[in-house]
Every structure is written in structure tokens, then in C-alpha cells.
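See the structures that follow.
Only the coordinates and a few stated rules stand behind these numbers; no lab work does. This is a predicted model, so every value here is computed, not measured. Cβ atoms are built from the backbone, for glycine too; each structure is taken alone.
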Structure 1
Amino acid sequence: MDNAAEIVKTLDNLSGTIGRSGDVSIILAAGHGKRIKSEKSKMLHEIWGKPSVCRVCDAAARGLDSDNQIVVVGKKALDVAEKLGRKKGRVFVYQEEQRGTGHAVQIALAHAQLRGYSGSVFIFPGDMGLLEETTVKKMKERFYGSDCDMLALTGTFEGAVEDNYYGRILTSTRYPDRIIEIKEHRDILAMEESHYEVEYGNGIERFTPGEMLNIREFNVGVYAMKTEPLRKLVKHIDSNNVQGEIYITDLIKIFNDRSMKVCPHRVRDNQLVVSFNVKSVLKQMDDTFRSMVYEKLKDIITIDDPEDFYIAEETVEAIIRMDSEGPPLDISVGKGVHIGPGITLNRGVAVEKNTILQGTAVLGSGVFIGESVLLSTFPGQVIRIGDGSRVLRGNVIKGSVDIGSGTVIESGVRITGSTGEPVKIGDNVLIKGMTYIYGSVIENDLLIEHSILKCRRVRKVVLENGEVQPVKYILPSPEGLDAVSGVSDNGNGRDRAGEP
């Protein structure tokens, strides 16, 4: 869908209503990101299993304690909007032509739902996927607790100067807690003059290109302002720069020229305010998040490899709650394990290396999941595994499946239950030897071996000697034999040499 009018109509249908009270966050999510080298919108690339733009929107809403949000979308607009979804207070606006961050803010402020709004606006880039609620909350507190007309979040670049592509924060020894200007990296490189001069505080501040390139305080791209001055002054931004774009950073000089106060709010952890343009930085951000998760869990559960695991945030929070409510958890997670958001773990659960648990599953106490196992469900389906049961190496369990307590599923087993035809396996069952089960009910205390059970009920039969009848080599009747022949068969029941 490339027609702008149709896109706007769809975005309107996905939009909620901005409330009259509460701060407004503007999320800049229009860029596609050429350098990320992907057909997918940059904003939808995931950090720890969740799209960057979703993380930014959530952090902004929680940190500001306000659902009021304008998301500016452009390239892949509907992909981004549909992933975020409709939410109270969230409005989508369309930046058809990407002319810079300042242009995106101009479009956001022009939206009809902001008419008459006179509160504060906080601006966030949609690719800052490590942004945390606490960072936003502290920035809000600083803004409301100061006399600053504009607050800009800043960080300190810790790598080699030549790798710093961020906009530099220009300050003065006379006014260390004021921002004179933000100078973009590419604009510094394009300078032909030997120095740059700017009027500030009844004086002239001078910077050489070399001095500016060596400034380590960088612009994060997050700002706080009152709506009325922002609405008036954002119109004054021009595109007189190397890229020919309208930069929101130019607002700082515009504010200063009118004797308004622009202040920095310096973050303590620079890793949490990184944005990405390339895959390598995105990977670093994902690694940072993994380290943060490990720090939360390292003294609660056992994680074999701190650099190779995934546990979804919702599951992490559930583990922390469970730890606070009772005795030690004794949960262990192997190298390369993936545990999704719908997985419920219990005490004594062990998940061996390279296993994937995704969808919705509830594991009882003491459940053991072996190496390279796959548990997965579609929406509306649940896998339940009872206390003390064991699922050994390489097994695949999918769909609606209920496994009782003390059951052992040895290697080479496939179990599938659909929504209409679930699988129910009782207590103390042993399943082994290249067995496939679909839509079946298996009673307690049975041995199932080398069998294919499709929509069957398997009863417990006690023999005269008191032993339980094992179930082995149960196979369905063959179908489609007329379509099967030897490799050399010519189609008439004989091979090419004429032999039957």
C-alpha cells in the first residue's frame, strides 16, 4: 500500500485519543535505516526479542507515567504501526517524505489532537532500544525541578574519537551546565573555516574543528520542552546543513538566540542511550541486554553460559517474584537455551543446552528438559508437563499437550496436539523408541514403544501376572501404496529390465 491517503486512513484507524492531562512523548520512528541493510524497518529490529520501537514506546510511557504518545512513522509506516498496535493515548502520524528529525517534530505538533495542548513534550528516537523507564523518569524530574526551557539528554563517548559519529555538545567554561549548541559530526567534517564562532552569554565562543571532534559529551537525541515555545520555534529550523535536512538539534541555537535556557541531563550509563544504524551495533545492544538479564538472575538460578542464553523479560520477572516468595529455586539453564515469554518455570526445573521453549508452556516442579528439545505452541494452545517428568534429548512436543507427573519421554519421540485434538498423557508413563503421538489419550503407568498413535485411546491393561501390558509396534494401516514403487520401477510394476 503506497498511496499516502490510504496509509493515513489506516493510521487513523490504528490511533487512539490523546488525553488532556499528562505529558506527551513524540517517538521518531519514520526512518527506514539504509545502513542496517534490511528490507525490514530499522524500528522493528529486535533487542532481546522485542522491536526497538516497542521498547522505546514502553519506556517513555512508563517513565512519564502517561499514555499520551505520538509516533511519527514513514518508511514501512504500516508495518511499524501494526506492530505497535492500537493503544489508548497513542496516535500515529505519517511523515511521507523524510526530511529530518525537526521535520518529523513539526508534523507531530501539527496533529489535530495536540491543538490546545499546553503541557510538556518529550522527544525520543525509536531506535534507542535500551532506553529504560528510570532514565526517562529522572529526566522528567530534572526538567520539572529546574528553570530550564529545554533539557537534552547527553552521554559520554568512551571509545576512540574517530568512531564517535554522534553530535557534539558545545559548552563553555563560563556556563558548564548550559548547552551552547549541538554540532553534528558530518557538519564538523565539512567545515572549511579554521574555527567556528558562536555568540553566547554576551560573549563569543570559539571552537576549532579538531576541538569539536575531540568533545566526548554527545547528544543522545532525547529532549524535553514546553509545548508552546516548541510549537513556535520549531518553525524556524532551516535545512542549511550538509544533508539538507531539518535537524531538531538546531532548536538549541534557536532557543539560545532568544535568551532561553538549554541544559544537559547527563546519563550515568552510556550503554542505555545508544542508538543503532548498523547490524554490529544492534548486536552489541542485544549483548548488553543479555548482560543486564544475567546480572538480575546470576545469584537466583544457574545459567551455564552468561554469553549464550535467552530468557524473555516476562519470564525473568516471574523468576524474580518466585525467588522472593519462597525457598531456593534450583533452576538451571544450559548454554544456548531459548525460553520465551509464555513459559512458566517451577522450582527444580532443569533445561539442557540448545533447547527451545516457545509459545505457552507450564513446567511442574523438578521437570527435566534434555538437550536440543523443542517445545512450541500456537496461540490458544498450552503444553503442560507435570512434576518430576523428564523429556529427553532431541524430542519435539508441539501444540495442546498435557503430560502427567513422573512420566519419561525418551529420545526420538514426536508429540503433537491440535486445538481440536489435544494429547493427554497420564502419570508414570514411559514413551520411547521412535514414537509419534497425535491427538491421543494415554492412561497412567503405560510403556509406549516404537508406535504411531493417531487419535487413539490407550488403556491400561493388567496381565494375569500383575504386569501392565506394554504397547509396542502399533502402526497405522498404510495408505497410498499405489503411488509407491521401487526407484527403478517403470510404472507398470516392473523395473527397467522388465523384472517384476
Structure 2
Amino acid sequence: MKKILIANRGEIANRIIKSCKVLGYKSVAIYSDADKNAKHVRMADEAYHVGPSKSQDSYLAFKKIIKAAKETKADAVHPGFGFLSENDSFAQEVIDNQITWIGPKPETIRSMGNKDVARDLALKSNVPICPGINQISNLNSENLKIECEKIGYPILVKSSAGGGGIGMNVVNNYADLEKAIEKTTTLAQKAFGDGSVFLEKFITNARHIEIQVFGFGKKGSVHLYERDCSMQRRYQKIIEESPAPNISRDIIDSMAQSAVKLASFVNYQGAGTVEFIYDMDAKKYYFLEMNTRIQVEHPVTELVTNNDLISMQINYAFNRQTKFLKQEKISSYGHAVECRVYAEDPSQNFLPSPGKISQMRLPKPPNGIRLDWGFDESDEISFYYDPMIGKIISHDLVREDAIEKLISYLSKVQIQGIKTNIPFLISLLKNKNFMEGSHNTKYIENNLNSLISSISMNSHLNYDNDINPEKIKIIDTDKINIIRKQKRVSGNGEEMKVVFFD
């Protein structure tokens, strides 16, 4: 029996463990001090401690992870997303130790991970790229100013090596450009060890569309359709869906062909995502970047294409038969919508809300609802890591029904002990612009105050029939989202009714 070490934590580790079980492989979890009692540790067949709570001493310490793989006699390493998933040095170290790496080749990770190089490769494979300037260090102040005027403002300053929106800055004139370059360079150096930056035309009215691809090296690549990831804040996606609403299928088909061209050109292997910016005004799309790993939002694709992307990754890495090698055998059915549930407080500028989950009510998912979840009741959301609790994904024949199904399930989820963004997610899903598919990537940023306000206006009081809400004195309705009753037993054995204000 094969054994796979999962170099990750949280919901993606749990997700990979599930596929391991389906395929009949054993799983090895790694964990830090903060995660010694975590759900992924409980789910795996084996668990290995890799260090203190700080990521750089545990989940980013690849020498320790290699040691864990060797000592547990793991046949392969799956990196999930984040952490070391796009670290070419780690991938090479895994391979050098005669352990199977579940992902693309290190050289592919390296070339596609550098946005300057990726843009050049996109150009060579005839994929349209957004107007920009790669080697800004080669230009003096005057020439840089001229080139920027050719592109036209606003301009986006981006890290060449980065991801996740870290350090991105939009400038509206040349006077602000120098400070933005300095700021982005500093942040990129700290976050990625590489301070190089490049400039790109900022598309004001844009949608963020990505194409899921799967590559077979020299045998070429296929696509598994698109995901619309336009509902985002600080360049971080919150809601994703497929198919993309209100975009011509001719445009989407062209994007998909471009994604396959690029993946085939670089002899890509395994699961990857080619991301595009779509200019809603000009009706044009441009290559943005390629992610050489599984994406957070991969369940959306799995639901509309009925494919297990994690299993496909594993099977391909172990040279087993991978389904649907031919494009014509891949089809998309119905509509899927995913939302990311975070431990954070939207009313406090999305401040993370670490702490213990004192109570959690997750109703049994009905048909068409999928949970990719990272935590159980009594688990701890650590301030050391990303505060994502999990994802809820809905699937139905038509978009409107998938959205309604997701709203209905979200409204029944109750998590106590920490703040979550669930009321904010419901507010977004009910939003008229989202329902119509007329939103863009800046929609949350441009309408944040009204979206936050709608949480209070639309929130309802959940109470049992024997509690009269008229007799409850509400001091500040903005701070009270739910009234919830529990039955507890008092010290003298009598049953009490306790009302909690959250």
C-alpha cells in the first residue's frame, strides 16, 4: 500500500486525506505545536510532529518535512496549497530523496512562479497579456515615465515572485509611482525573499476568470472549464463559481484554449490554474498568472465536471491511468458556487478572530451541498495561520437555485466562541449585483460600507417559540446578530432556559 505525506494543515489536508482513503492509500499528517490536536491529525493514519507553532519552524521547514517523510516511509508528498506548494527548492528536495512529488516539475514551478518569466512564456505561446513593463530596473526615470504614459493609468505595481495580493499597489499618476514601487519591493522582499517588481495596466472594470488545466507533459494538456473568482477583497477571493455569469461562451472558450496552449507549451504536468483578467468594457481578456498547484476553489470544478482533481493528481504522480485524457470527454454540468468561511470580523475591517470553537452546528448537508471543513467543535483557530475555517459549496442545475441553496445552508450554520464572516457571505450572495452577475473585482472594496450595513438590516433573530422577543431589551442591534436559547441544568437539578446574545 502506498503512503502519502501531506505537507499542509487545515481543510486542504483533510480534503487530501479523503482522496487517499478513496484510493486505498495511507496518509501521514504533519503538525506543529499549535496543531497537535487538530482535525487533520485525527483524520490521518499517522501523524508526525515537525516543530513549533510558527510556520517557518514547522510547515515551511522543508528539511524537517523531508525527515518526516523518510522516517514514516512515505512514498509521496502532496503539498496542498499555500506553504511550500509552489516552492521549487522543496519540490526538488523531495525528488532528490527518491520520494514522489505530487505536482509539476520544479523547473516549471520556478518559471511560472516568476511573473516576469510567465508573461514572456505566455507571449511565446500566443496568449494575450496585459500591457505592462517587466524590467523596470533597466529604465531611467524619464524613460519609465514615457512607458507608463504609453500603457495609461491606472497602473498596478506587482511583485514578480509573489502571490495572494501581497504588496500590490494601484497608482493613478506618475507622482505616486516611485513610492508604490518602493513599498511593493520592500514587502515582496520580506514575504518572498525576492524584491523584484513589474508594472501592469490596471483594468478598472474587470472580472477575474481562471481556467483549470491538467497537463500530461509532452502529451499536452486539457482544461476542465472556468471559475469566476471576481468577488474578492484585498485581491483575496471570497466567492467562486462556475460557469462564469454574463460572459460570452465564445470568450470563455477562447480563454480555455489559451490556457491549454500555455500549459502545453511548458509541458505542464498535473493540476494547475491559468488566471485571466477580463476587461468587461473592452470585452478582452489578458493572461494574469499561472498557479502551479491545486487551488482553494477546486471543489467548484469538481462539482460541475464530476472529477476528483486530488485523485487525478495522485494517480498521475504514481503513473496510474488518469481519467479523461481527451478534451472531448470532459463536460460541465449545472452550476456550482463556493464561499470561504473565515474566522474574522467583517465589521472590524475583517480582523482575524482566533480562539476556541465553543459550539458548532453544521446541519447534515442536503443534496447539492458539499462541505470541505477544517475544524470540529472544541478545536482552536490559531492566530499563527490563515483563519479559513472551511468552504461550503453548492451545486444545482441553474445558478439562481445554487445560490439560494447556499444561502439557505449558510443561514443554518452556527459557530460560537469566535467571529465568522458568515453574515457577510450571506449579504454578498443576496446582493443584487451578484445575483445579476454584474459585479467586478473591486465591487466589495467600492461598496464595503453598504455591504456591512446590510448585515445588520438583514439579520434575523433566531429564537424558540416560547421566548417572546418583545420582552427582550435590545441595547445595540448592530452588535446582536443572533438570539439563541440553550437548555441547561442548574445546581439544584432544575432545568433553566438561557438566552445568549452573540
Structure 3
Amino acid sequence: MHSLLWLGFRAFLISLVLTPICRDVFRSYGVMDQPDARKVHRYPIPRVGGLAIAISYLVAYVLVRPEEGSPLAQQLSLVWRLLPGAALAFAIGLLDDLFDLRAWIKLAGQIAAASLACVGGVRIVSIGGTPTDAWWSIPLTILWLLACMNAFNLVDGLDGLAVGVGLFATLTVFTAAMMQHNMVLAVATFPLAGALLAFLCYNFNPATIFLGDSGSLLIGFLLGCYAAIWSNKSATLLGMTAPLMALSIPLLDVALAIVRRFLRRQPIFTADRGHIHHRLLDRGFTPRRVVLVLYGLCGLAAAFSLLQGVVHSFSGALLVLFGLFVLLGIQYLGYAEFDLAGRLLFGGDFQRSVSAQLELRKFRASLAAAGAPAGCWEVIREACGKFGFQQARLCLAGEMFEYSAEDSGAPGWTVRVPLSNGDYVVLTRPFASDVLPMVVAPFVDSLRETLVEKFSGIATREATDPTAVSLAGQ
């Protein structure tokens, strides 16, 4: 135990000395993080602090002598197996800090780093304490490591946030390793905690150096590997959720970012200002207070995580309680995307949208199957009632057709759709009508396109009036 404490303290001292040196060197070379609309710092700050953490973590082990406690020297096997993948993850982040790599290059490097971890023996090979050698353990492990690396990369948005979250997670894994008497995992984690604690002295608000992608990817990679090893030691299926809880804040942030961008139909890798810390800032929190609040939540998640692995008889209740805290937290953040999605799914809007699309598809098919203008008009007149139009007029091929509902006197708006120089469709709909409002424009477009296709003479003529499609109040 004495050798283990000295190992962590050694990493702490090296990081404490090396961090300001890296800060001054990169400042002199102009390797700075420039402020922009998404960032809260107001002046350029050196951004390759991950170098200090990487060197401190590595040198702490290199200085271990064989005679310095033989058990400690024998328990470094996991560290050396993780080293190739960790080095590649760090290198990809460093290149991105220096040269701003494209997203696909970063992703390819992360996949390669995760693959090296699998080669080194880091795999999710146990479910609920039952070993398995199924083929999917490798892609599952790679996907897990990708999630962890990008989670810490995304959460690194405020002074001291990613480093503090990583410190809490590292100490949680270390505590779990000691409780399980897994000294190999404890030896691999404790020096990282020491290096992060020293770096936090310079990175906490107001920061004088940033972690950078080199540091965030390295921390995410190592913690992902630690969590995978921890999960393999879980004796129960619910106990496997303990590592997820320990990393819940960054993982929740990356999950919310993916879902938000999917709902908005935005590229997944596009940066935005909707992360958890951004939402708290928008609610009036200061940057320092946001970080402290998230530290507190990390501590709460760590407590749940450790209890989940110990109190097996109440693990289900702990998981439900933790899930309730997560849902309440998401609701407090006030994401409009999730509110609207919830209304669509549970408020009936989704079902109404599906019904509207089916009615629109049926209308297209019926109108395409109709023959003469009179047949087309019958389809249009029947559809007007379903789609909420109270009046309709069709002038087609020299024939005129009109329709007026019983409540046609209600105030509404009118759209005139040209079909040719002399032919047209006029539709009137009441204001604020709740009858299939989501397909009104597709209905009008389908009506015109189908009629133009059916009557070739119309398709060859263009309307000369520049206001052929216009809105007029009635």
C-alpha cells in the first residue's frame, strides 16, 4: 500500500512541475485556444495540457524499480498492455490540437486506439459475472471506448470540468478496485488520479492551461478501459451498471448531444452550444458554479456506483432511483427537442402525423387513378373535407367545379394554385384549423403535380403571372 501511495504521489509531483512548463512553452509557440461564440474564456489560453498528464502518468511507472516492492513491479502488466492504445489516442488528440484534423481522421484514429486496447486484452467479456467469448465482444468494446473518448472530449467546455469529472471517475474506479482486491486495476488508476489532481491546480477557473483533445481523449480512453475491466468483475447483471454510473455525466452529455442533433437533423459531429454545461450557463449559473454543481453530481454518481457494486439486495432500487435523478436533471435542463419529441410520441401528434401521411398517400393514388376532369374533381372535393378546406374551385380543361362546406363562412386564408395560363385551383381553409395541419402544403403540391402529369397540355405551359401562387385573407 505504501508503494501504491508513493506511485500516485510521484505522478502528482511530476504533473505539478511539468504543467506550468508546458503552459509557458506552448504559449511561446502560439499554440493557443482562441475564444469564440461557444467558449466562455475571453483571451487565448495554451491548450495542449494533455502532454503534461501523459508524461506524468508514464514516468511514474518508468521510475518504478524492480526492488521497489516486488509486488508493485509485478502488477504493472495492465499498464504496459494499455500503453500502445493510450499512446495512439494521445497522439491523435495532439495532432488535432496542433493541426485541427478532420472528423473522420480523428474517428479512424480512435477506432485504431480502441482496437489496440482489444489486442492488449481489454474486452467486455463478462455479462452478469458469466464469461462469454462471443464475437460481438470486440465491436462492443470498441464502441464503448469510442463513447468514452468522445464523451470526455465533448464535456471539456469549461475550466476544470473535464479534468474534475475525470478525477472523480478515476477515484471511483480506484475505490472499487480496492474493494474488489483488484490491485492490478488499482495500480493502473491511482497515478492518473495524482496527475489529474495536480493539473487541476492550473486548470480550475480561472484556467491558465487547457486540457486539449490530447488530454481529453487520453483520459476517456484510460477510463473506458478501466470501466471495461471493472464491469468484467461484476457478479450480477445490475452490478454491471456501476461503471456506467461512474462515467454517467460525460456519457449522458454525449448521448444527449447525439439525440439532439438527430432530432434536429444536424450532423452528429457538428459542434453546438447545447451541452449540459451550456444549458446550466443559460440558466444563469456562473462558469465556476456550473463546474462545482457538476462536481457534486459526479460525487453523487460515484456514491451510487460504489453502492451498486456492494449492496446487491438493493441494486434494483438504486438503479431506479438513479434513473429518476437523471430524468429530473434532463427535464431541468429544458431541452426543447425532447419536449417536442415527447409531445409527438405521447401527446398523439405522432399518430396524427402518421394518419395524415396515410391520407395524403391515399389522395395521391386516387387522384392519379381518376380519368376525366370530373373524376379528378370528385377526388378533390372528397379530400377537401378530410384536409380541412372549407371551399374549393377547380378550373380545368374548360370546365369549372366548385365546392363549399356548411361552415364556409368562417374567416380563413386562400391559396390560388396555377395549372396553366387559364386553369387553376383555389382552396380556402379556416384560420388555426387543427385538421391535419402538418400536410397542408404537401397536399397542395401533390394536387398540382398530379394534375400537371395527368394533363400533358398543362405541363407544357407556365403561368405568366409572377404572383401565381398567392395568399389572400378573406
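Taking FRET efficiency 1/(1 + (r/R0)^6) of positions 254 and 342 (r between Cβ atoms, R0 = 41 Å, to 0.05) as the quantity of interest, name the structure among 1, 2, 3 where it is greatest. Intermediate results must be reported in sequence, preceding the final value.
Numbers: 1: 0.25; 2: 0.75; 3: 1.00.
The structure with the largest value is 3.
-9000 is what came out when helix-only ellipticity at 222 nm (-39500 (n - 2.57) for each DSSP H run of 4 or more, over all residues; to 500) was calculated for one structure; which of 1, 2, 3 is it?
2
State the single structure among 1, 2, 3 that was used to calculate FRET efficiency 1/(1 + (r/R0)^6) of positions 54 and 142 (r between Cβ atoms, R0 = 25 Å, to 0.05), giving 0.05.
Attributed to the structure labelled 2.
One of 1, 2, 3 was used to compute distance in nm of label points 7 Å out along Cα→Cβ at positions 166 and 422, and the result was 7.7. Which label is that? Walk me through the intermediate numbers first.
On the way: 1: 5.1; 2: 3.1; 3: 7.7.
Derived from the structure labelled 3.
With mean count of other Cβ atoms within 10 Å over residues 6-13 coming out at 19.8, pick the structure among 1, 2, 3 it was computed from.
Matching structure: 3.
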